[in-house]
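What follows is calculated from the coordinates using simple rules that are stated; it is not laboratory data. Quantities reported herein were computed from a predicted structural model and do not represent experimental measurements. Cβ atoms are built from the backbone, for glycine too; each structure is taken alone.
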Structure 1
Amino acid sequence: MQDLTPDLCDNFEGEVRWLPLTMQDFGGRDIFYGEVVTLRCFEDNSLVRDIVSRSGVGKVLFIDGHGSCNRALLGDQLALLAQKHGWEGIVVNGAVRDAGALRTMALGVKALGTCPIKTVKRQTGEENVTLTVAHTLVYPGDMLYADRNGIVFSKEPLDLSKL
């Protein structure tokens, strides 16, 4: 399968919400989906390490960096940790770095762009909170589906066998 979200929008029109935000693909997996874990932080990725150190099987981390691309909230080391713990993907409303290395990993990664500068470490942020990104609510526990066409959310898991 090369495209997922157009089929989801066609077959589950009343059950999905589209994130109207253009993001770039950086990970080695172009299609990924899972239960949303949210994190709100600004130019500090301290809590990202804590979260991706836990089991992420069937989950996608959605990091709201408030759209800042002044510091990278994800790089190769944290992505490797996420891959090791089974995360399906990571979406960053902000920047990533180590783009070449990210492309080689079996992990879905979407972000606004890149920045070579690491974050400050203040241990700040809020986990599992409702986010508002591009006028779209992102709830912890929602299902996120992503591919090169974009990102859609649903309240409940969708039956992909119906596609």
Structure 2
Amino acid sequence: MTHSPTRAGTLDRFVVVPASYVFFLRPVDGDDHVLLQLRQNTGFMDDHWAAAAAGHVEKGETAYDAARREAVEEVGVGDLELEFVTAMQRTQGGEPIDERIDFFFTCRTWSGEPRIMEPRKAAALEWFPLSGLPDPVVPHELKVLRGLRDGIASYSSFGFATDVS
């Protein structure tokens, strides 16, 4: 099958933007607690709680490598034992440029004490029980956090009329 060029010589396909997220978990009084950061000055979902470590997968990098890099850059921890949770296909309004694939991991073991490494981008870093999350949480991340508590499939979607859990 061949594809014919469209719009300025590009193929009639969209580019998928990959990102990795790490939810750090620890048990407290029989309930898992998750480490979240309060976003600020990022231009996306500022004043929302979000994964303590997350970011785009860079060229030539695996999603696992991106998760490890982001953990060092954003909360100063290393030696992560990552567990894959779900890959989420995500859109915002159906525009091709907004197509995303997000790789979500949990981590229960790491070295170092989590701390804010980018104070310009994070106003706070706090532990919350999965049964008592703060408000507001970035919506697609909230879906995964609820899935950590209630169950989530290895593939999920967000922003589509036919979302998959």
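Among the shown structures 1, 2, from which was the value -0.62, -0.82, -0.93 of log10 I(q)/I(0) by the Debye sum over Cα atoms at q = 0.14, 0.16, 0.17 Å⁻¹ calculated?
1
Can you say which of 1, 2 returns 27, 27, 16 when Cα extents along the principal axes in Å, for residues 107-146 alone is computed? Could you put the intermediate results ahead of the total?
Numbers: 1: 30, 23, 22; 2: 27, 27, 16.
The correct label is 2.
Comparing mean count of other Cβ atoms within 10 Å over residues 99-106 across structures 1, 2, which is largest?
2
Work out relative contact order in percent (Cα under 8 Å, 6 or more apart) for each of structures 1, 2, then name the structure with the largest result. List each step's numbers first, then the result.
Values: 1: 34; 2: 27.
With respect to relative contact order in percent (Cα under 8 Å, 6 or more apart), the highest-scoring structure among 1, 2 is 1.
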